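Have a look at these structures, which come just after this line.
Derivation of every value follows stated rules applied to the coordinates shown; laboratory data play no part. Everything quoted here is computed from the prediction, not taken from an experiment. Cβ atoms are built from the backbone, for glycine too; each structure is taken alone.
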Structure P
Amino acid sequence: MAVSGGADSLALAATLGWALGEGLIDGPVGAVIVDHGLQLGSAEAAAEAAAACREVGLDPVIVERVEVEGHGEAAARTARYEALEAARERVGADFLLTAHTADDQAEQVLLGLARGSGTRSLAGIPARRARVLRPFLELRRSDTEAVCKAHGLSFWVDPTNASPEFLRNRVRHELLPALREVLGEGIDDALVRTARLAAQDAELLDRLAEELVEDAARASEPTVLGEAGDRVAGRAPLVWDLDRLLIRDAPAALRSRALRQAAMAVGGRAPNAERTAALERLVAGVGSAGPVQLNGRVSVTRERLGDGRAVVRFRGLA
């Protein structure tokens, strides 16, 4: 599991240690503490967190020091998860657990609203993504502090959590208190419930979009084109043709998802709102036949095949 030394992660460590002692889960359960080295005393805080994890019975306990490239919360998060995943693979753990709480979830929903995002973003932090599990998403931060108190654990308070430099901190310390004053103390629970409902909707829509892509695909898998002249740095291009009319006539919620899924299937990254809108225009037959360029070296064009079929062609690099 990932441990920062804060109340949330130490409470999860204590809970897992208790469950191990009671024979409720099979071991071993270990901990990884990532020291970003961004604050004075971070090494000492990491060492104290490691000692607390050993005290509650976790083993192995690993401290990883990372170098953060760039600035801001996103850069630190990227470095942290890379280190956590590397440690998970190194020790052969099945899953990585993090201690995100309902408070984190409420903040994430508000950040999604600020971006003008759809249901997937409003679903907030997923309870599970690949091998990452988040068992505390229904607990409040006050609950985790109570767990630490019950186990006699002193937790570290990251000084950057109070800095207005980071948007999430301003949401936590300025926006949410204002919302509680205007809308009532139940607003946190309402935001968490919104995330849960949005996640259910998003899962269904994603599954229906996958079915739409399968129906629209000319083949069950993207075709790898192996011509030497098409290769770039040893990577062969992937081409996937989707029936343009079938995609065009699909409900908007499924159409946009299908287009994003196809872009990722040929090696690209999920298009942002502006690029997705460009794909929508291409499918509708508005403007030029492309190409629409997407992140991840993917281009998309509108084509007419020899058999007369109208397709949207996604071309990426494997």
Structure Q
Amino acid sequence: MKKALITGVAGQDGSYLADLLLSKGYEVHGIVKRESVEDANHRLGNLSHSIDRIHLHPVSVNNHLSLYKLFRDIQPDECYHLAASSFVHYNFDDEFLILNNNFNSTHYLLSTIKELKPSCRLFFAGSSEMFGEPDESPQTELTRFNPKSIYGISKIASYYMIRNYRDKEGLFACTGIMYNHESPRRGHQFVTRKITSTVAKIARGEASTLSLGNLDALRDWGWAPDYVEAMWRMLQTETPDDFIVSTGKLHSVRDFVDIAFRLAGLDYAKYVATDPRFFRPSEHIPLCGNPSKIAATLSWRNSRSLEEIIGSMLQADGIEV
């Protein structure tokens, strides 16, 4: 039986990945924050259906010694590094926290794998924010990185650390450059879940307005369970490599809002207001990934339309569609 270690197992991606690996017969270990264990009903909700089959470890990924001891005890065959400060900041207020969380933890894992079990395969969750303000759209694996946030910078630093350990130390380590992907397990701090949960409240008469930023902002949105399938496939190949994981299709926030309200039987124009506080810097060239490499190499593709994704999120928020 293969063993897998997932950092950030309680998040959207971590929980879907745990489900996938359990279905394939893995022994699954997950790293969670200590406060998550103390408030399991709230913080471990994504794992409620499978928590009795996952070995949870309240360990900080930023504590090298604790991470080292855990890895020594588990001896995993595969490691999926998903834990990160995932909310994108552009104002540099939290730059030290973000850099520490996202870069140091990656370095700790790589050095631990090298020392204790070089045969362990590592997946690292990169981000489309690594491209920031790209030179071209759609982006490929060869597109130049041009980040505009500390989050994107931290992911690029980890990407190059991964490549260094792969090229110089011979580790099987790879990066999936993940574009936006959604599901009912998406956290409420993200705009997509804010939209569907507020639409549900409006449909029930519990709210009257949805305040958003730039409705014309464009995003490449996919289905989260498909994206964790891509992570797993990347670790099953003979040769480690880096891949863009995306749909290759763009939709605006307005499209997302229109679909959500329409599925709930409402007209978004009656309820949506724009608020300058929620505007992010404009993007002259949109972040849209070209998934042709992963499609050709790993036979992977996104399986759900945006309308299907939004429908599943609305159902989770209590709206029949």
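Per-structure values
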item: Structure (P, Q) behind the derived value 1.59 of Cα Rg over 2.2 N^0.38 Å, for residues 132-275 alone; result: P
item: Identity of the structure behind 1.46 (criterion: Cα Rg over 2.2 N^0.38 Å, for residues 124-163 alone, calculated), options P, Q; result: P
item: Ranking P, Q by relative contact order in percent (Cα under 8 Å, 6 or more apart), the structure that comes out highest; result: Q
item: Value -14500, calculated as helix-only ellipticity at 222 nm (-39500 (n - 2.57) for each DSSP H run of 4 or more, over all residues; to 500), assigned to which of P, Q; result: P
item: Highest-scoring label, criterion being FRET efficiency 1/(1 + (r/R0)^6) of positions 44 and 148 (r between Cβ atoms, R0 = 35 Å, to 0.05), among P, Q; result: P
item: For 0.96 (Rg/Rh (Cα atoms, Kirkwood Rh), calculated) the corresponding structure among P, Q; result: Q
item: Structure with the greatest value (metric distance in nm of label points 7 Å out along Cα→Cβ at positions 28 and 180, set P, Q); result: P
